[in-house]
Structure I
Amino acid sequence: MIRLDSISKQHGRQILFLEASAVVNRGEKAALVGPNGAGKTTVFRLITREEVPDDGQVSIDRGVTIGYFSQDVGEMAGKSVVAETMDGAGPVSDIMAELRAIEHALADPERVNEMEELLTRLGHAQSRFEEIDGYALESRAREILAGLGFAEDVVDADVGNLSGGWKMRVALARILLLRPDVLLLDEPTNHLDIESIVWLESWLARFEGALLITSHDREFLNRVVTKVVEIDGGELFSYSGNYDFYEQQRAITERQQAAQYERQQAMLAKEMRFIERFKAQAAKAAQVQSRVKKLDKIEKLEPPAKRQRLRFDFPAAPRSGDDVAKLDGVHKAFGSRVIYDGLDLMIRRRERWCVMGVNGAGKSTLLKLVGGVSAPDRGAVSIGASVKLGYFAQHSMEVLDPAKSVWETLSEAFPLASIGSLRTLLGVFGFPGDSIDKPCRVLSGGEKARLVLARMLYDPPNFLVLDEPTNHLDMDTKDMLVEALGGYDGTMVFVSHDRRFLGALSNRVLELTPEGALPYGGGYHEYVAQSGHEAPGLRS
């Protein structure tokens, strides 16, 4: 269906692809993986003809329709959410717009003389609309929007009132409603909660077309894809299976390549020892020349590139008292909307609470109360003895000085730390080499989040309150964070939509429901087993 044949592509001095080839077949669901800057988005742009290869060819079967979701959603305003969604549905939306225009014209008394012509046009438009199943369009649009987390009242409100993250969901809904032959999805899970991610998984499982997707959500990829296309060193390598199987196969391939290289190096060294030993002896001259010619003909293997595994050993947190935080009869409301009505919760040392709840249930509000960012209307929130609290949320990034560089931000916070340890820390959080000189004002949202997390965890508090810490993190950084926090000896309360993060780090669950807060013993996996759902909005 889609073939990339020996493509080469260069951006400035950076060579992205060099005679790389890959294919996406009809009905195939493939993940596109590779480090940041490897060229994943360029592959999408080559397929959509937004860019052309310097050499090689991108072939797409005749008549194949492509839907491309990217992080650049453009302007949205002046229409309802459902109308904006339907406007992306190709000819269906065009005919719907024509029907609306004719209906307005029929209601205009100044156009009464055109009545017969307008009725004829209306009949033709209605016939075409029925032929392409247009009357089901709105119901399908509303079903998709509901699956992506939109409340009924929001669906009919102005799309311009939505935040950037919710506009991303509208853009995703438009692509899904289009039902193209090929879906290109660039990080579709970035702005979704667990409920929407699970819904999208089931939608993609039913989707009969081809799929090429990038995502930093390991669990999502494992459930959705059956093939992985990896960008590595300017080439494209294809692996059958889900993401975990790809990692296993890649590890086997790397070991085999390393073994082949070592065997060849040993053979070359043996031959060179023979040549050096006997090159001055006339009786061995023929053998020496024969071996020299043999070595000249051998295709030398390149040393296999070693993948750097991100790891940083964070210092141990100081010990806190056994009672870390207590919420006693907490009431909290925003206007007439009551969030908590007498919430009681005790958080003890070394407990790791993940907080679950649908949008609007009060997850972030709870973390703000515990973190001291917000105060209850009634009741009390108290922090225990010897507790050193660290609070991370998206607005935490606002504390960064835009004029300071990444390096200055960290080195001024820890003036006694060694340069090597700070550079290593920044490296594992995605700031290698000269990128540490970037001023904070030019950092993306993800880069700012990584910098704030790095600064917090270098001198870790004994009580971490984390609101969506995995947002904007790539898979390697998430893996590093899971490993680092796995050995953390302090206490945690956190919200995340990454199921691997939840499962690896929680040992308690607090589910926020309209009936109140329900605590569960055990971590996220035990919560799923006991409750029968992966998130509160997915009740069976």
Structure II
Amino acid sequence: MKNILKATIISSGLLFAASCTNLDEDLQGSVTQPFTVDIPQTSFEGGGPGPADALSAAFGKLRDAGSANHGGYWSVQSVSSDEMAVTQKGGDWYDGGIWIDMHRHTYGPSSGPVNDTWNGQYSAIAVCNDLLATNLDANQESQIRVLRALFYYRLLDVYGRVKVVTAAGQNPAQSTRAQVFAFVESELLGALGVAAVTPSMDLSTSPLGTGKNSYRVNQFAALGLLAQLYLNAEVYTGTARYAEAANAASYVIDQGGYILCDDASCIAPNPGKRPAVDSDPENLTGYATVFAPHNQNNPEIIWSVAYDGVSAGGMNFNMMTLHYASQFTWNFSDQPWNGYSVLEDFYNSYESGDARKAINFLEGPQLDYNGSAIIDYAATDGNLEISYVPPINELEPNANRVGGVRLNKFSYRLFGRPEMDNDMPLVRLGEMYLIRAEGLARAAGDWSLAIPDVNTIRARANVSGMSTMTADSFFDERGREMFMESTRRQDLIRFGKYDDPWWEKTNSDPYRSVFPIPQPQIDASSGTLTQNPGY
């Protein structure tokens, strides 16, 4: 029989109305049993901020540009999709309705997250531009051009019509979406030293190397970004580039020497293993290792953002999604915020035997470090023991405090801080298989061509292969693999589903497939920025 955690609550902010706009409340209490620390806190530290070299400041801006924290690029991409929502729990997480608007596609030019996403990318671009004005060698210059292209790729995807600034002090005219696409493409091709991506291309003259350092850009990272760009080219420009997307992804798969992590090839100790919880595995294997707190040397990752709980902060998924009392689950140093929840339909899109389902989501009764049930003394439904359930009663104003399973793909470690250690993949081999599959299928108009690569991914997830394939079944499979990796909004748009209704969202207008140009940017532009149509 499981024990019940008995706590004397000293602070009224413990499990009651904690607000996402007041994240400094202290969690205080006394428990009937002392915490037992069997694993030193330093056992599973992250990989630090990445190499200390001339490029560090620019690559460090990947963290500042909203790659994995609340309020910027990752949040805008994710909450506007059918993956997840930030539900209003009474006075908690209302925040002026900005996340309700994001979910329902009623966002406007004055949305804070829309403006923050813009600022994050342009701030990073400015650092890249300053660095490119210094004395870099050919390899360094090419890496920074690819990095800057990534930030422009995000702007291209989110806003469409932006200014392409390549040096400090410039104030160019607002470019069309097609012009921004052409700039990003030319920068990537230039770094690769080729005029086009073809099956027989020769990269021997590229200034980029082939050595594996996921915190820097090699040929395969640049090709991976180019594959992502070409996959969405028809949305951005009206001209399909699916064959080139497949060619770029195929080169990475065939020539890169990266490994699709499975249970035999990738095994690592579980940093979140609670000694008294038998259901916690001793080791993480396969897919789970790609996103773990010690994933800095994972052989599937081609390019990633370096995060570290001490020296390279910016990933806050533990704080963003977990219930306030889940501080006790892994003995976190701080109390989580209880914000982001997975939508039930998305959760149910996984088969019961899919290994990714157990890895990506946290469901059911929650236990503390010692295996005792965690209690929410402010629960209003009579169920004090915290148990995450797939249904969410409503988006607002009084969403259930345990409604919706929680984000777990980037798994947690014992004694974690608000800043997580897990690196965020920007390009990984698993996605390259999916891009090649979709590129081949769309280029030929035959979805059966996607089956081999999709089944490679499904085999890793321990689910049976598919014998037939449609656009919808591929869309679903890509969603299952790429959850939490900032691609779902793009996928919804590319497959013509972004305007569709889903839970607590009616059908939305097609113009919302690009976000509005932030009003503060228009106001500061002296008339050189104009609003996207419809806003």
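Odds and ends about this structure:
- Ranking I, II by mean count of other Cβ atoms within 10 Å over residues 62-69, the structure that comes out highest: II
- Set I, II, criterion percent of Cα pairs over 31 Å apart, for residues 270-525 alone: the highest-scoring structure is I.
- Structure with the greatest value (metric distance in nm of label points 7 Å out along Cα→Cβ at positions 406 and 518, set I, II): I
- Computing FRET efficiency 1/(1 + (r/R0)^6) of positions 118 and 182 (r between Cβ atoms, R0 = 35 Å, to 0.05) across structures I, II gives 0.95 for structure II.
- Which entry (I, II) yields the derived value 25.0 for mean count of other Cβ atoms within 10 Å over residues 214-221: II
- Which entry (I, II) yields the derived value 28.9, 113 for Rg and Dmax of the Cα atoms in Å: I
- A value of 0.85 for FRET efficiency 1/(1 + (r/R0)^6) of positions 222 and 262 (r between Cβ atoms, R0 = 35 Å, to 0.05), calculated from one of I, II, originates in structure II.
- Parent structure of the calculated result 4.1, given that distance in nm of label points 7 Å out along Cα→Cβ at positions 110 and 134 is the read-out and I, II the choices: II
- For -12500 (helix-only ellipticity at 222 nm (-39500 (n - 2.57) for each DSSP H run of 4 or more, over all residues; to 500), calculated) the corresponding structure among I, II: I
- Read-out relative contact order in percent (Cα under 8 Å, 6 or more apart), computed value 21, structure in I, II: II
Computed from the coordinates by the stated procedures, all read-outs in this text should not be read as laboratory data. This one's a predicted model, so the numbers in the text were calculated from it and none came from an experiment. Cβ atoms are built from the backbone, for glycine too; each structure is taken alone.
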